[in-house]
Structure P
Amino acid sequence: MTSPDSPALNAVRRATELAALADGAPVDIVVIGGGITGAGIALDAASRGLAVVLVEKHDLAFGTSRWSSKLVHGGLRYLASGNVGIARRSAVERGILMTRTAPHLVSAMPQLVPLLPEMGNATRALVRAGFLAGDGLRRFAGTPASTLPRSRRVTAQRAAELVPAVRRDGLDGAFLAYDGQLIDDARLVTAVARTAAQYGARILTRVGASHATATSVRLTDQRTGESFDVSAGAVVNAAGVWAADVDGTLRLRPSRGTHLVFDAAAFGNPAAALTIPIPGELNRFVFAMPEQLGRVYLGLTDEAAPGPIPDVPQPSSQEVTFLLDTVNTALATALTEADVIGAYAGLRPLIDTGEGSTADLSRDHAVTESPSGVISVIGGKLTEYRFMAEDVLDRAIALRALSARPCRTRNLPLVGAPANPVSTPRSPVDLPGSLVARYGAEAPHVVTRARCDRPTAPVADGIDVTRAEFEYAVTHEGALSVDDILDRRTRIGLVETDRERAVSAAQEFVDALV
């Protein structure tokens, strides 16, 4: 059985903790939703000494939290739209992630804006001024230039070295700036949830929540169908775009953001994100970002998404055309739909403030209390998850008169960060660089604790994910299905041909659960 101070999530721990809850184990806070917001709340609450239960109907990072651009924005686009508060908070939270809580998961991503003939002097001046303002935000947040370098102008030759696919005709150099980039958004959610478990939180996936009130909720094990009621000091709704299913008084206006997936070779294996201002927009860009597994993700759209909320949103053909048309203005050789090897779309849980484009809606969050007493957090953005969690916990503690210590997550290292107690200072084995990039200082554990055959062998030819990582997903990261492994603990599933080659290996480790 997993000890209470272990960050390991698995089927055995899940069964044990569900049984304890059904038997009436005391609970201070129930958090509904296993995305980045819910995981952040669970970590904040557990680290304050509260008895916490997080329930997720599907899997960790099942919804919006796995469909982002994998960026930890410094808030520049919000500064351009006049929202200084979000811009400053974003810069501060980015700095906290990069220097204290998750330096193993967030690194500096170079963003290259090519200076092509179509970009007039006014636009160039605007972009440069924006990047200088971004430098100011970085300094305000106290993030050192050694962590996040200053922006500058580079030559055409240097621009082509960073993004070999960039157009050369008329290229007058480029502006180069830096922002934070996650190795993967779903990995951040998993790390936060596991750190919450390390501090005693019960993290329960495949558990639905219904009949929520101020101090109670009915939980249903989606695997067995068994239900029972849990009493708690507070119930917090962090269900993202599904928040209105928990509290029908909420009004959300989701917007869809779409990305296309390419083999990195299509962009010449770039070392920087090709960044193209969208014509007619002051604060929006299309990014072609180098990612793990030898891919480039091209995004981002911002389209209204009315109607029922699907489990897995789908890109529209118009969004695909828009992204290709925009990026092709900066490429030497145009890309077509035939070059697209995968795609994904996510829904932003924006607060409905009335008319206007979803791109113009605030990315701020709100904390509300329903007539039934459920406390909900809606809106917000991934970069600010820690701040949002602190805000909603402060509110819940005050409203329900809970006894808790002050927030400590500003300086609390996640699992895999060098300062976390379960981390390994030195690697006793020679590890693949891709594994270290995904697990940080925890990487040695992934290999040394593996019991499978050929732990460092790839799960399939040409895919730099090891068999030990698949096993670790099941034994330590709470994966209960093949989809959990391929779509969220790793991102192999984004490319269907990769999924087909890796599915048998994933099934091998899921079968070991039975």
Structure Q
Amino acid sequence: MARRLRASGFARRLRAGAPGFGRNFAIGALASLGQAPFGLWPLALAGFALALLRIGAATGPGAAFARGVGVGAGYFGISLSWIVQPFFVDPLRHGWMAPFAVLGVAFGLGLFWGAAGWLSRRMGGGAVTLALALSLAELARGHVLTGFPWALPGHIWAGTWLAQMAALTGAYGMTLLTLLAVAAPLSLGPWRGGALTLAIAGLAGGWSLHRLSLPEPPARPGLVRIVQPDIEQSLKWDPDLARANFDLLRALSTGDPVDLVIWPETAVPYLVEPEGPVAQAISASAGGAPVATGIQRDEGAGVGEGSGRAWNTLAVFGPGGRVGQHFDKVHLVPFGEYIPGGDLVYRLTGLRAFASQVGAGYTAGEGRNLLDFGELGRALPLICYEAIFPQHLAGTARGDWILQVTNDAWFGTLTGPYQHFAQVRLRAIEQGLPVLRAANTGISAVIDARGRVARLPGGAAARLDLGMRGVIEAAIPGALPAPPYARMIARFGEAPLLALLLAGLGLSALRGRRIAAG
């Protein structure tokens, strides 16, 4: 009976936070405007301040949870609105799922913010406690289940010079500093809190100016050609257009001699047999240079059979169509590249992953390996959204540069590709490594070790925007020494930040108990 009474009491408190859902949602939506492509970070800071005040003013843990979910739903619903785009590539088959997808993502991720509100209210803390709890929730969001650290609060700085803080703290640390800077005046008062906010701003500004003042490392010898074919996703796997799409890739690859040609993720519209006719045609198009391209690698099953394994692969084709090196994508997109339950679900329902053209979905690669391009250096490969996970650059040797192939046509044209590109720039800063990025429909670019788009000899940006068809021919920028964050995550992962957050929340809990007792 007591347990039922406690449960009903929690339910009442939960319902008490529901009437202001529209207000909560609007606050989260305001905070989302700091994400790319808007970059309105002053509005985002105002949104985070209102979120801390709104959730912190809840009368109990249940109401704080409800308000946190509402704010989170607004934040993620707007930031991740592009999530509906994959369902409209084949609208007759998948379009009905789009509303459920956006609601599921908005409220599902909003649960993390609701949990942060509940935890901070249970501890009896103020805005600083809530900022610590939200930072912990965002760290958890990047790791729980398969993880999805997209649109972190710290990402609002990706387009500014303060993004250099990523080399010191990483994106999760930037999230913590951002929320603490907002929370300090709300919790500690205008003078003490304002001093803490100024100290955080001084640290961020000083470190960023220091990093931007470092000498520019020399570019690596050689020349790379990045190909952006700009093929619509709805046409990419049309069998009647396969030859035309393939010929387009080959035509864009020809020209003056270069040392490496890069095609995007799953660029080749055929299953490729090493040294077969398609592989030979790929090699011939580059005039003897190796071609690094995304392919679908098959273990032997025909399309739709669901009986064999297939991989989303980055393969390097050499002379005669030989594949000397390859990398199989490790971190697959749930439902996009594999279906939980795999072949069983496929056989029972016919449901398969959107991106896979072979069987029910892709098989995850067994590990991350460097690709050796001789004088061009060793590249750390990332396929598509693997680039949003800082930890994927810490589990292997550092390499000399990062190679990302992607097909951002899945993300639409409004916000998703810009947010993905912003996160790739943060990976460059965190690791002190340049990035070469080949995207099917954009944004392709050469990014230097400070996260800036490199400049070509004539002064133009080494970048192809959305909807552009063409190539980038550029040298690979030089690498910087491994920054503090890269060294930390390689040795400890995110454990130091986790320990800091738990320690901070523990101190907040003790302080809250003393205040309650005194």
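Below is a table of values for the structure above.
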quantity: At a computed 8, 33, 38, 18, 3, 0 (P(r) over Cα pairs in 10 Å bins from 0, in percent, for residues 247-478 alone), which of P, Q; calculated: Q
quantity: Comparison of P, Q by FRET efficiency 1/(1 + (r/R0)^6) of positions 439 and 487 (r between Cβ atoms, R0 = 30 Å, to 0.05) - largest value held by; calculated: P
quantity: Among P, Q, which structure scores highest (criterion: FRET efficiency 1/(1 + (r/R0)^6) of positions 207 and 431 (r between Cβ atoms, R0 = 35 Å, to 0.05)); calculated: Q
quantity: Comparison of P, Q - label where FRET efficiency 1/(1 + (r/R0)^6) of positions 255 and 367 (r between Cβ atoms, R0 = 35 Å, to 0.05) is highest; calculated: P
quantity: Structure responsible for 71, 55, 42, with Cα extents along the principal axes in Å calculated and labels P, Q on offer; calculated: P
quantity: If relative contact order in percent (Cα under 8 Å, 6 or more apart) is computed and equals 14, the structure in P, Q; calculated: Q
quantity: With helix-only ellipticity at 222 nm (-39500 (n - 2.57) for each DSSP H run of 4 or more, over all residues; to 500) derived as -14500, matching label from P, Q; calculated: Q
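Readers should treat all values here as calculations from the given coordinates under stated rules, not as data from a laboratory. What you see is a predicted model, and the numbers here were worked out from it, not measured in a lab. Cβ atoms are built from the backbone, for glycine too; each structure is taken alone.
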